[in-house]
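Next up: some structures, all given as structure tokens.
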Structure P
Amino acid sequence: NMQCVKLPISVTVEINLLLVAVTVSALVTRLYGIHLPKAVVFDEVYYGQFLSLYMKQVFFIDESGPPFGHMILALGAYLGGFDGNFVWNRIGAEYTSNVPVWSLRVIPALAGSFCIPLAYLLVVQLGYSHSSALGACVLLLMENSLIVQSRFMLLESVLIFFLLLAVLSYLRFYKAHNSSFRWFWLVTCGVSCACGIGVKYMGVFTYFLLLGLAAVHTWHVIGDRTLSHVSFSYQTLLGFTGKVVVQILVRFLALVVLPVIMYLGFFYIHLTLLYRSGPHDQMMSSAFQASLEGGLARITQGQPLDVAFGSQVTLRTVSSKPVPCWLHSHKANYPVRYENGRGSTHQQQVTCYPFKDVNNWWIIKDPGRHSLVVSSPPRPVRHGDIIQLLHGMTSRYLNTHDVAAPMSPHSQEVSGYIDFNVSMPAQNLWRVDIVNRESDREIWKTILSEVRLVHVNTSAVLKLSGASLPEWGFKQLEVVGDKIYKGYQQSGMWNVEEHRYGRSQEQKERELELKSPTHSDIKRNLTFIAKFLELQWKMLTVKNEESEHKYSSSPLEWITMDTNIAYWLHPSSNAQIQLIGNIVNWTIANLSLVVYCLMILTYLPRRRRKVEDIPQDSWEQLVLAGVICFGGWAVNYLPFFLMEKTLFLYHYLPALTFKILQIPIVIEHLYIHVLRSPAQRKAFGGVILAVLCSVYVSYHNLSPLTYGQPALSSDELAALRWRESWDILLRKR
């Protein structure tokens with residue numbers, strides 16, 4: 001007989017009230033009144049434009065960062081029911097009723113809020129007391145700059161959240177030696193790193209810091225003969241070497257392979273969602289454009305894939321610099337003499353024109369035949385074939401002679417040949433060189449093939465010089481023959497974008513044919529990897545014109561907060577939002593960095609001489625904390641000195657967060673290991689209390705500029721201008 005024994009079931013729940021308290025406080029300070037102001041605040045005008053395109057699933061390029069950040073903001077917009085219909089044209093523009101302001105701002109605000117408990121857990125995980133962790137939270141809670149940046153549709157708070165989560169997860173993994181759950185933390189670290197990089201490129205700096213730390217710890221693992229304590233079900237089958245290999249492999253998969261896969265995943269989702277043609281199409285290749293719904297896809301749908309003798313084509317330069325353009329000619333000749341006295345061939349101008357035009361059409365002709373139509377069956381053009389290019393509307397052959405180009409005298413002039421009955425015969429033969437071919441007899445493909453056209457007589461390559469012609473050339477872009485062309489240059493490569501099989505031999509009929517739409521039925525698709533590589537390359541290399549911004553600043557100004565940014569000004573009062581940090585926080589954070597460096601410089605030579613002022617555990621704890629906090633500050637700050645871009649104060653916020661985390665760490669170390677007597681510790685405690693009070697006073701005084709309310713008088717605003725370099729806005733009445 002089986003007896004059922006009723007056992008009492010008990011559940012024990014531990015609640016860290018301090019952690020709960022700081023989390024609630026963070027939510028209050030970040031979420032309070034985030035629907036106000038109901039107007040565009042600073043960079044919301046920038047992110048909002050992309051958000052509207054996301055809602056309409058229209059393709060765009062944002063060179064400022066990968067797509068995951070936009071996807072996070074788009075999630076808030078989607079949950080709020082935003083339809084994307086709002087004109088993001090100026091800061092301060094009032095939001096219309098269809099814009100769910102609270103939903104757009106809530107995700108960055110939540111991310112900023114959860115940075116506070118993450119900071120608490122991180123300090124505890126570094127081995128410091130709950131009092132120090134609470135101190136870090138209090139300082140971050142009352143950091144005005146972090147509050148401002150997390151209350152609007154901006155990405156810095158999201159970035160900081162993932163960076164802190166990545167660091168915390170790695171520390172949890174590193175400290176959990178005997179727990180199988182530690183692998184969860186390692187995976188979480190990899191996921192967080194991928195998300196951080198996916199939000200902003202600067203997330204890669206913290207990722208490299210953690211990779212370096214993991215490499216050092218892995219090196220220690222190789223020399224660790226206690227690996228038998230690590231729990232694997234199949235460990236009995238493995239020798240020591242096998243265990244080490246497993247340890248290294250798991251770290252590599254979690255910290256390298258997983259982030260790469262996730263990063264690709266962000267782009268896959270991004271490109272899947274944004275399938276419609278948009279304002280940035282022309283920055284991409286013809287093949288990429290053809291993969292988008294509408295736009296070029298609508299024009300090129302059903303075109304013949306194989307280019308044949310008799311094909312009518314438009315040739316687009318692969319390069320998008322200075323602008324995408326098409327090989328073009330028109331009924332205008334080069335001047336007999338240029339302004340500098342040099343002579344020309346006085347042949348018909350050949351240019352690169354950045355707009356769709358009937359004069360962009362050329363006919364690919366076989367030099368050995370008179371026919372200008374595609375035969376049946378079509379004879380495809382292959383790599384290495386010799387061709388002539390006949391301009392469709394003027395019947396001039398593409399030609400070049402050893403005569404200097406108008407704007408680039410080191411290169412040859414390219415023209416449409418006119419027979420003036422002089423001793424300058426036509427030189428109009430070109431060899432087709434398919435750069436991205438897979439075989440030596442590959443067929444020239446519409447859109448897909450990148451082709452170099454090499455002049456047979458002079459070996460010059462048809463190339464976009466980048467210069468613009470004067471008024472006589474209608475300001476169009478110069479095309480030249482480059483005799484010293486070397487390597488892979490996109491300016492010397494072309495692809496067929498629009499394509500039809502020519503059927504008309506007579507000029508008048510051919511002109512009508514060129515003006516008519518294409519008629520064929522061949523479809524092509526670009527692989528995801530090809531689209532990813534092209535988009536990523538464009539994001540990294542295509543830069544907008546950098547102009548000096550009123551609120552731009554240099555990294556040196558960030559340290560002492562000699563700069564600020566006006567985010568918003570009320571249209572009729574002095575109510576305003578400013579990105580200004582808590583000056584007490586910034587000062588003691590700078591001081592903590594100096595003190596930490598002095599401590600390390602003091603301990604290192606003494607420990608070298610076997611003088612141990614502090615226990616080994618405390619030394620290792622101090623070093624690890626320095627790698628995380630000092631290192632986190634350094635890797636997120638110093639790279640900006642090497643960047644040639646417009647910089648703003650908010651770029652410093654990730655570095656500032658790590659620097660603030662170091663304050664309680666330095667304080668606790670001084671309190672325990674440096675101050676020996678009760679009197680010293682008591683006095684030090686009084687100083688700490690006074691500093692915290694000063695932090696609160698600074699936070700409170702600046703809060704009208706942090707939250708945008710209440711409106712202050714001109715005298716009150718003038719009193720808040722604690723630095724001459726701060727630009728506090730005063731409305732003239």
Structure Q
Amino acid sequence: MAAIRSRLLGVLPAGLRSPLGPRLLCSAPPLWWRKGRPRTTHRSFAEVELLSRLAELLMPGEPIGESFRDFPVEPSDSWGSRWLCPDITAYGVLKPKDAALFVEYDGCHWHRDAPGKQRDERKTEALLAYAPQGSVVLRIGHVTQSLRRKQASKAMEAMVDVWRAGHSPSLATSLHQATGSLLISLDGSLEHDVRERLNSQCAEPQPGFDKARTFVRQAVLTRDVETKKASMIAFLEEKMKVSQNGIQALASKYPRIWGISIEGKLKPFAGWLQDVGLGREQVAKVVAGFPRVLGLSIEANLKPTVAWLEGVGLSREQVAKVVAGFPQVLGLSIEANLKPTVAWLEDVGLSREQVAKVVARHPQVLGYSIDANLKPTVARLEDVGLSRKQVVKVVARHPQVLGYSIDDNLKPTVAWLEDVGLSRQQVAKVVARHPQVLGLSIDRNLKPTVAWLEGVGLSRQQVAKVVAGCPQVLGYSIAGNLIPTVAWLEDVGLSREQVAKVVARFPSVLGLSIEANLKPTVAWLEDVGLSREQVSKVVCLKPHVLGLSIDCNLKPTVAWLEDVGLSRKQVAKVVARQPQVLGYSIDDNLKPTVAWLEDIGLSREQVAKVVATSPAVFGYSIRANVSVKHQLLQGFYCDSDICHMLVYLPAVLGYSIKRLQHRLRVLHKNSQMEKLAATMTLTDKGFARRFGA
């Protein structure tokens with residue numbers, strides 16, 4: 001006793017050492033006890049042999065089997081299982097009201113290593129969290145083993161000698177040590193009659209324990225189950241690389257896992273999945289995420305389903321992704337689920353190729369009810385104003401929409417969009433262009449984003465235009481996208497008012513990456529030769545330039561302008577004055593315009609001057625604009641004069657045909673054709689006063 005006492009000094013918290021007032025034993029089991037259920041199988045013979053006698057001492061009026069009890073709990077980060085299984089549990093033995101005494105036998109070797117101790121600590125915390133205040137966890141181990149744990153451990157510890165199975169003398173010694181530990185550890189916390197029984201056992205060990213002996217003889221041990229469980233855990237950890245937390249979650253979702261044959265079921269199943277194309281990690285995720293798949297037949301379920309998916313048009317790689325991402329598909333009936341859903345999608349208007357893409361991208365659609373989900377959703381989309389052709393595009397691009405709730409998603413979101421200021425026609429366009437908006441939360445996404453846009457300075461009318469033109473902005477993160485982008489625009493030099501205008505005109509800027517798009521584009525503009533002030537003006541006037549690719553648009557356009565004959569300084573002026581030129585197609589806009597200017601007689605040097613002076617010329621239509629004006633000029637001037645005029649005032653090509661036509665007639669009438677270039681800049685009133693027209 002002295003040795004035991006010395007080893008337990010300081011283990012028990014001070015609050016439990018102080019004497020507590022007397023309390024009557026519970027007249028009825030507490031609620032936490034009643035929620036539990038007796039265990040039907042037991043983990044080890046040694047555990048049952050020692051703890052059954054301790055249970056008889058603690059609660060002689062209760063059947064011993066009631067003490068071997070499991071309790072239901074909600075899984076948490078620290079305890080992933082739905083059950084807490086203390087080795088034995090007692091109530092009514094401690095003075096605190098309804099307190100529990102949990103006794104854990106840590107005789108197994110794995111309790112000694114660091115992971116085992118960590119598991120024990122998590123279980124201790126879970127037990128104390130489950131039971132009322134004042135409850136205690138006592139862990140019993142062997143003197144030959146180190147039971148030293150971290151100082152913050154919430155469990156009390158006792159050490160007993162190892163006994164031989166079925167050997168009464170050595171077992172009696174260990175029981176004597178355990179009862180002595182209880183008395184020392186729970187000094188003033190034990191109920192009087194319990195303390196008396198334990199004292200009596202310590203003073204003169206009793207040879208009886210008939211109830212405990214009977215219980216041990218009749219106990220159903222889980223040696224086979226434990227062996228299978230140990231083998232399964234080893235296989236999952238070593239061969240499939242499933243983490244301990246993953247194994248716990250798997251067992252919680254699918255307790256039958258311990259009865260699954262490794263050789264007969266798990267290995268063939270894992271091998272088959274790998275043959276389909278899944279990697280080892282993906283196989284582990286399938287088993288952990290949908291363990292019921294282990295109950296399916298490879299020949300009767302799995303192979304036919306994979307063959308059917310390939311028949312729909314999925315490649316083997318796509319099938320592997322489907323199975324890895326949605327293994328539940330393997331449990332769906334081909335005749336009752338898969339075939340009818342594909343037929344329905346084709347009836348809606350999707351081609352077989354589109355159906356294959358839908359299944360590959362969102363295989364969950366195969367599990368939706370046609371009558372409860374699919375048909376009502378399509379009908380609702382058509383009610384919003386989408387044509388059947390638009391519905392087909394929506395389903396093909398974003399099949400997740402078929403899983404949205406009509407009452408919780410579709411109806412409220414459409415009503416909210418109309419409240420923002422969109423017409424029903426605009427709402428239909430938004431849904432057709434960006435159906436993902438229907439899956440966004442009104443309270444967490446839509447309302448906060450609109451409020452933020454108004455806070456930046458947009459009017460409600462401008463907000464409505466932004467949402468109608470760029471609905472994806474509603475899905476951007478305020479903290480991750482919107483606020484940082486506005487701050488960056490202000491750092492570039494824009495005022496808050498200018499930022500509001502940029503957002504109103506080009507809301508897509510809010511979705512661009514600062515590091516991958518915005519900063520590199522500004523740095524590139526500065527490298528071209530623009531000052532920070534000019535960059536600020538470019539961003540303010542033509543924010544679309546921020547969305548252009550440096551490698552695909554900006555660099556090639558600048559290189560082409562230099563090939564035309566512009567200096568780097570002239571290129572910088574062109575970009576500063578007409579930044580939209582960076583977005584023009586070289587083949588469709590720039591080259592044809594230069595070719596046209598050369599065709600009418602301008603030299604390459606003159607073309608360069610025209611482009612440098614009036615880069616807006618690249619935006620004019622050759623057929624509908626500049627060619628028509630050139631023909632008008634040819635009616636009054638020779639080709640060389642026209643070329644000279646365009647080099648002197650290329651902006652003449654930017655005036656309306658009507659204005660050019662009128663002034664040519666008036667100047668010809670007044671025999672002052674040489675003044676055309678100078679008079680084109682006059683207002684209509686100024687021209688009329690000067691020439692009487």
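Details
- Highest-scoring label, criterion being distance in nm of label points 7 Å out along Cα→Cβ at positions 119 and 631, among P, Q: Q
- Structure responsible for -0.65, -0.90, with log10 I(q)/I(0) by the Debye sum over Cα atoms at q = 0.06, 0.08 Å⁻¹ calculated and labels P, Q on offer: Q
- Answer label among P, Q for the case where P(r) over Cα pairs in 10 Å bins from 0, in percent, for residues 311-654 alone, calculated from the coordinates, equals 5, 18, 21, 14, 11, 12, 10, 6, 2, 0: P
- Comparison of P, Q - label where distance in nm of label points 7 Å out along Cα→Cβ at positions 487 and 551 is highest: P
- At a computed 6.9 (distance in nm of label points 7 Å out along Cα→Cβ at positions 535 and 679), which of P, Q: P
- Value 7, calculated as relative contact order in percent (Cα under 8 Å, 6 or more apart), assigned to which of P, Q: Q
- Which of P, Q yields 4.6 [distance in nm of label points 7 Å out along Cα→Cβ at positions 199 and 383, calculated]: P
None of the figures in this text is laboratory data; all of them are computed from the coordinates on show. Note that the structure is predicted; figures quoted are calculated from it, not measured. Cβ atoms are built from the backbone, for glycine too; each structure is taken alone.
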